[in-house]
Structure I
């Protein structure tokens, strides 16, 4: 995980970096931290997964302006604003602020890091054996659903392609459940991220495909789907 800090006061940079380092070491997370005294230096590379950005910088720099530049450049970096003036938070919606960290409560950085890692839940791959016993590399975030296909499993991808692989639906559902997938009925596992609508016992995926939720799974599905929406908001 690449983390950037843009803060013009060394004392605050050191405090923020210490909190981040403590968190990553406790969680056994590989990390790299780069600190910058101003936004101009950061924007020369703008290489970070998560950026802790002071709103009030020296030399008339403004954190909102830097975040706006990032947003319009298409950079996917998530921005956590640092401020001693929480009233600035109202302006953050314009630049898709990920979090606001009150400098008087730097422990809030722990919650921001926790949540950021949850958003990266599907940034991993699995390997399956296809029908010719070859290993197939599949990105979790590209899976729309998994369904039974005779005695095998069919992984239907977002782009409409598919992979027919060895496996059991029950075991695969158990393996995928920590990563935002749910076994909605005997023959289907769906990616909760791509559910567009729930109407009674029928779900509609972003592809337009409709799947019935088994009655035995209905209560648990609604609970897990609600949790996913609360955590990830999509």
Structure II
């Protein structure tokens, strides 16, 4: 079973991943910036191609583990450019063309299930301050991170709620209260009964991104 773990910073993705590895036969594929060294003169589509490489890393472990967990969405560039339109992320049209080509060639696909960890903005703020102060960061730097993450958290929830509405079995929201409960929810979820075609998923998500704008202040 191929799964992906997503959520805003400070919701417990890393600790949940570590606990899944210890308690179950789970192989974790880290996010791009933890798995690969970013080159100084980054080639065009370097980040996109690293998502394909992450998929390949996961597939090589399928026979050895019950679950392959991708830490972060392999299709993240689609919605990053949507959340941050003024930053130099790959434009939606270019990302769509890249993913279409990879899917048709059999080099990439969607995970069976996405697990989206979430918690309240107040809880995320508290966790981020605790983490920052443990690293001896000053409050101004921590607050800048909190504001940046809050700009990200609401549109991300909006996107995955839409994903769930389009393909109900493919997205599960997990309220991140304790690591133990996160692990239990993820480990007990069976594969979806219905497996939509990857191109269908891509097309419908891109269509949704084209006609919707990111919103702030959303929560589950």
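Here, each number is a calculation from the coordinates, and none is a lab measurement. Keep in mind that this is a model prediction, so the values were computed, not measured. Cβ atoms are built from the backbone, for glycine too; each structure is taken alone.
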If you rank structures I, II by distance in nm of label points 7 Å out along Cα→Cβ at positions 35 and 187, which sits at the top with the largest value? I
From which structure (I, II) was Cα extents along the principal axes in Å calculated, if the value obtained is 66, 40, 33? I
Per distance in nm of label points 7 Å out along Cα→Cβ at positions 43 and 195, the highest-valued of structures I, II: I
Tell me which structure, out of I, II, gives 30, 17, 7 once semi-axes √(5λ) of the Cα gyration tensor in Å, for residues 75-130 alone is calculated. II
Identify the structure, out of I, II, from whose coordinates helix-only ellipticity at 222 nm (-39500 (n - 2.57) for each DSSP H run of 4 or more, over all residues; to 500) was calculated to give -16500. II
Starting from the value 0.05: which structure in I, II was FRET efficiency 1/(1 + (r/R0)^6) of positions 19 and 171 (r between Cβ atoms, R0 = 25 Å, to 0.05) calculated from? I
Hey, relative contact order in percent (Cα under 8 Å, 6 or more apart) derived from one of I, II reads 29; which structure? II
